[in-house]
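A short reminder: the numbers here are calculations on the coordinates, not readings from a lab. Just so it is clear, the model here is predicted, and its values are computed rather than measured. Cβ atoms are built from the backbone, for glycine too; each structure is taken alone.
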Structure I
Amino acid sequence: MLPKHALPARLLNSVGRLAPKSAFEFDELKKLAVRRAGSDSWDDIGEFDEALKWVLDEASKLDTLTFLGRQWVKTATLGALTKRLEVERYRREHAITSDSPRVGVIIVSPPRTGTTLLFELLDATGLFRSPMMWELCFAGSRLSPAQRKSRAVWMARMQSALTRMDDVHPVDALGPEECTMLLNYTGICHSYDFVLGLPEARRRLAELDQLGRHARRRYDYHALLLNTIAHERLASGVDAEPDQRPWLLKAPGHAEFVGAVAAKYPEASLVVNLRSPSDFVPSVCSLQMTHQQSFVRTTPAKIAEHSMKIVDHGYSTLGRWSANQPGKLRLVEYDDLVEAPLTVARKVLEASGVPHGEADLKRAEDWLKGRKRRPSVLRSTLDDYGLDAATVDSRLAPALTRIRETGSKVSSVSGPAPRA
């Protein structure tokens, strides 16, 4: 079954299709961001300006953008520009540094491989601090925690209304969340690719960063954002004293920059969930289509091609890095995680060198018992997107085989081996 198109989005796109279209003017958006942030001027931020301007130019060329798609591009870009200004102001006012904070575990797997379950399970132990959605949205702003939470809830409701995202991946605006949003602020513009399906965006940005021009500076900024959130927790009274726990992080986008991630956070344990591709690729396609269909005119075939590129690129990058850094990736089999989550959590903590006791695992067990599991209303198949299991598994088999051969197994390899 294919994702349903949200009715409000269909109506708005129908009414807005007659609206005049023009190119996205980066300089004009920067001026607007300066006014919104209450700043004096915009200082060119090399790698960030270059990446965002290039993505905007690519978006301007799309003839498939809907009315909402054009509004999304402007809103997302203005938000990223404003955020840079707000964080820079906060950094200067409070002497925040980009020194590497203590990070315990980073989940770098592609989406739909059990990453949310593992992330929330480890968070429930109480051994880590995790960024909250409302913190990610408003880091560096002058809003109070209550105002940030209220606006984050409103934003989540709007997203659900326009995309029906709750059908495939409900988001808790007040709970722990992956740090994809922080990557947007660094200039790793994956959200543009994910929402708009820009054909060359991911490849081009990865090429720039793999040449060593920008990747490490992006993760310096990522660390600055984490340090900003930590300082805000103290300043607002959310934390009564400095939190010494390591960070727990998750974002599929980290896979493509794993070298820079490992360099910035050398003590972190990098965890990869492994799942049979033919089992999770339909879900990736549905996640993509749910995001995209309100913002671009697309087809199941285009979604399938784009989703396969995302998964293939992520696993291939991890495989190449792991071949040069054997034993550095911690491997978790999806089947083991689903069948024995507490056992897997314990093994991840042990492999990551995170001290823990039975009380910590008991908190995770209590979370599992009280977890509200809403059955998915959307069950897609490979056939819905014109794919077949043999093609999907064979395309991803080389990268998965390399990861399995060079990574460090946290759980037993109980899942099916990739088909050749």
Structure II
Amino acid sequence: MSSELPDSPLKITIIGAGIAGLSAALALSNANPTHEITILESNPSLSEFGAGIQLSANSARLLDKWGMTQSLRAVAFEAAHMSARRWQDNTELASIPHNPVSTWLYGWPHWQIYRPDLQRVLYDGVAKLPNVRVLFGKAVTHVDHVTGTVRTADTVLEADLAVGADGIWSKTRRFLPATQDVRPTPYREHTYRSVIPRSRMLSNPITAPLMSAPESKAWLGPYNAVLGYTVASDSLYNFIISVPRPNPDVPLASWNEPGDLAMMRGLVDGWCEEVQALASLVQEGECAVWTLGEVLAVPSYVSESGRVVLIGDAAHAILPHAGQGGGMAIEDAASLVEFLGCMGSRDDLGRTMSAWSEFRQTRVEHLREIARSNADALTFPDGPSQVARDAKWAAIIQVQQA
């Protein structure tokens, strides 16, 4: 690699066409439309798990910078607030404002989006860029951590920079000496996830109002929590039950698998009528069990040469309880561009990427702790901690009503 200044074009290979990889392509192309960018995706087409995702103002700001706002508004749900409620009697514990307060405070909204919609919008944005190509059905077989060369079964791509954006089970991570033994760590909880069609929601008088209510809802119970909100332009209702994993010390045979419908409904037996009604609307084959996991103890997000970097879940998967899993991937992409722009010459790549990694690790670990704290607070068993939480949140309501 020559020592030219970094405003000259770079050859960049991105591994993975999920939220992280597509965001990286948008950010890199936005910064320099002469970069030559190739995205390698192992699946034959776009493939994103059909569930909801939350994007806060930090993400919305960056996506707006990349020209995505109009397309995202067409598919996003902008809830006025999140209503936290008691599991048995549906008593409201707190109302946490989202919109338009997010715009008033931070300049951009808080969005809730169907994951496949988000991926499609990002992909459509990337597809318009003349300097980016997306190759489907290209499973990576090797990544050279020194040179950044990426191989598939029938392709060899030499690059100035390879970006591993291939998720929590990242293959790229295994080719970096410092991270080759890092594996995802399962959390103590897993979630039952479903999306319920609008027509079915409207057919039930208990759930019908949820489709028009300008809010998301969280019902908090002992060790369990339930979350619900509309996605996909109000055509689907995202329904999640978070519960402790049975036998959490037993190694997992599978992280994600079809859920048992009767077992899922049994988890909310005795809960308020809204939650039980939602569970009753889920049909056979529509429920998936998703084990929550983290990627921990990654010493660096970059190879020693600086020619290979990890972003998103490949680098630092966190719990979803802060609503920032996707946000951290989007921030990774944006900050990567800023650090590349600070290089004096390409010879500085190793030092620059190392500095970027340290910067991102500080930010991500802060959000990781917030997510863990939220996970605890949402599932307190009935008792002193739960009473203190409810009293604290009740005070929030009193302040809002004053």
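Which structure, out of I, II, was helix-only ellipticity at 222 nm (-39500 (n - 2.57) for each DSSP H run of 4 or more, over all residues; to 500) calculated from, if the result is -10000? Label of the source structure: II. In this comparison of I, II, the computed figure 5.2 for distance in nm of label points 7 Å out along Cα→Cβ at positions 151 and 279 is attributed to II.
With mean count of other Cβ atoms within 10 Å over residues 239-246 coming out at 11.6, pick the structure among I, II it was computed from. Working through the options, I get structure I.
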